[in-house]
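See the structures that follow.
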Structure 1
Amino acid sequence: MPSPSTARPLVTGSLAVAVALALTSCGSSDSGSGSGSGSSGSSAGGRTHTVATAMGNIKVPVAPKRVVVLDTAELDSALTLGVKPVGATHTGTESGYLSYLPKDEVAGIKDVGEMMTPNLEAIAALEPDLILTSKIRHGDKYDELSKIAPTVMTENTGYPWKENFQIHANALGKVPAAEKAIAAYDTHVGEVTEALGGKRKAAATEVNLVRFVEGADIRVYGRENYIATILADVGLGRPAIVDKAKDGFSYDVSPEKIDQADADVIFHSTYGDAKKSGETQTIGSGLWKNMAAVKAGQVFPVDDELWVQGIGYTAADKILDELEADLTK
């Protein structure tokens, strides 16, 4: 799966959701599909509202009924907001839809192809009234997608996940549900910080996420990516190496330099085969075994589908639980 982008979020919090709704929902009593619309009929008797997207302002149904999502963040957003898409792409994982998602919530969602190469015919056959994705993933397919249905694209994925969630909520007509999800997350963050001994103690604990990637160098995640925002919200410290991350995303190292990733606590995940990704070689090496975090027993393997690929409030809630469980052992 390609690396999430690192664009900065512009607004956060439930207040921003309400503001976004006020700014982008003009014309909610309009009829017709407007720019960026497809051939499918609009829901709610043809009523639409305008949503600001990476591709400009488009009109979408006030209450879309047949939604197709083309990436993991959009699937997380939809399910978090109580919307079951009629179609979704899958990632390169063997499990198809990411394993952290409740089985009953993804059951029956039509697979419309691999995330980077969605099947446009399969999407059109579902007769969607809204498509959610991002410009970085499918900007080159926007014209084709928008002929099928109104297509809401955020600029990026990953780092600006909170801003993107607000756009998804606006497009889905689920702003009140979004406010509740954000408030619940903020409460959960506060509970985890308190469980770790408070802000000062959390800040004194330096944490790294190391990701082994098949076909690439080992990634030490920086400050500008999905998981980094969660660590920052909890108030956890980060070692100096993260500031070497390219564009804030990751600092890549070889197995021979893995000791540079040392910290008080290391979480590590693997994308792809353990041997081909370098995980087996690295974790078995003397450099790894001599790191302070390893000697202290503060190294925790985590699910890559949840910690890196998920990107959303449903994933974040589960990550917070795991952070608290591991860091209070």
Structure 2
Amino acid sequence: MAVRPAATPSAGAGAAAHRSLGEQLRGGLWLPIGVVLALVVIFSLSSEAFFTVRNFTAISGQASTLLIACLGASFVVLMGSIDLSVGAVVLLVGAVTVKVLNLGDVGALALLVAIGFGALLGALNGAIFVIGRIPSFVVTLGMLSVFTGTAWSILEGRALRFTSYDFEDLAIGQLIPAVPNIALFALGFWALMALVGFKTRFGRYMYIIGGGEAVAATTGIPVKRYKLYAFMLSGAMAGLAGALAVARLGAAGPTLGQDLLLNTLAAIVVGGTSLSGGVGGVHRTLIGVLIIALLDNGLNLMGVDQYAQMVIKGAVVVIAVLIGQDRGKVRVMK
């Protein structure tokens, strides 16, 4: 009687068992979480000032502006595009917010003005991108210059201050001891955007468009409209970040948002959202923001000069792309 050969694993099981290291790292959050823990340990051993309540309060304040600015931009990257104008929107909205506050003490209403104005700037980006059919990289790079120049004209090359203590308390007040209010805003909006990504039609469409725009169009998804929505959301969140940054600093200056061009993209990519689109999401951006914020803070405490810090952060972005980018899904960025 012939002996039946032992069953062999299916092709799918074999593929899963022999996944590349990059595929395994893309599959979960353990790597970026491990990086956060490693940075905490390294900087704690390198500087006595790092692992203190005062320093973590400072980190939470610094990271909050970055997190809020990344929330909308994460959806843009998720759909396979890019927004390089986030820092410029923060600067322009920050300058306008100070002007509004100095016209009258409107308090928290200035946040609504900032969100609305930011959404308009995002809509301008999105309209040029969608209607003009120009790559998002080119559109937002050009508008970065337009927004920055406009903001510098408003500021006239100097920092503008305001005197609304109620507005300052929105950022530097502490409803929870040792936790600035801006951190509560950031975590609250992060949770809201994570729900949008998981539970709404908009969030699902971002994944589908990023996974394959042609397929999304054939299924009846209004791709152009949702692209416009994504850029409007990016602008709105950048506007909120600009207003809260101004509230935290007490002024809007020409350098406001200057570091966000690299840091927003770095945080989104390091968190695990692929530049090719369709992979990741805003829920992962929080971890990327923590990594960038810890790097900034720890390197400053260690006395590393700003030029070396730029080199280190740039290297981190490149390594993150090498690990997280699915090179089997190569296509031109939209």
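Read the figures in this text as sums done on the coordinates, not as results from a lab. Everything quoted here is computed from the prediction, not taken from an experiment. Cβ atoms are built from the backbone, for glycine too; each structure is taken alone.
Structures 1, 2 were shown, and FRET efficiency 1/(1 + (r/R0)^6) of positions 137 and 281 (r between Cβ atoms, R0 = 35 Å, to 0.05) at 0.95 was computed from 2. Once distance in nm of label points 7 Å out along Cα→Cβ at positions 129 and 289 is evaluated on every structure in 1, 2, the highest one turns out to be 1. A value of -24000 for helix-only ellipticity at 222 nm (-39500 (n - 2.57) for each DSSP H run of 4 or more, over all residues; to 500), calculated from one of 1, 2, originates in structure 2.
If relative contact order in percent (Cα under 8 Å, 6 or more apart) comes out at 19 when worked out from the coordinates, which of 1, 2 was used? Don't jump to the answer; show the numbers that get you there.
Working: 1: 19; 2: 33.
Only one of 1, 2 returns 19 for relative contact order in percent (Cα under 8 Å, 6 or more apart), namely 1.
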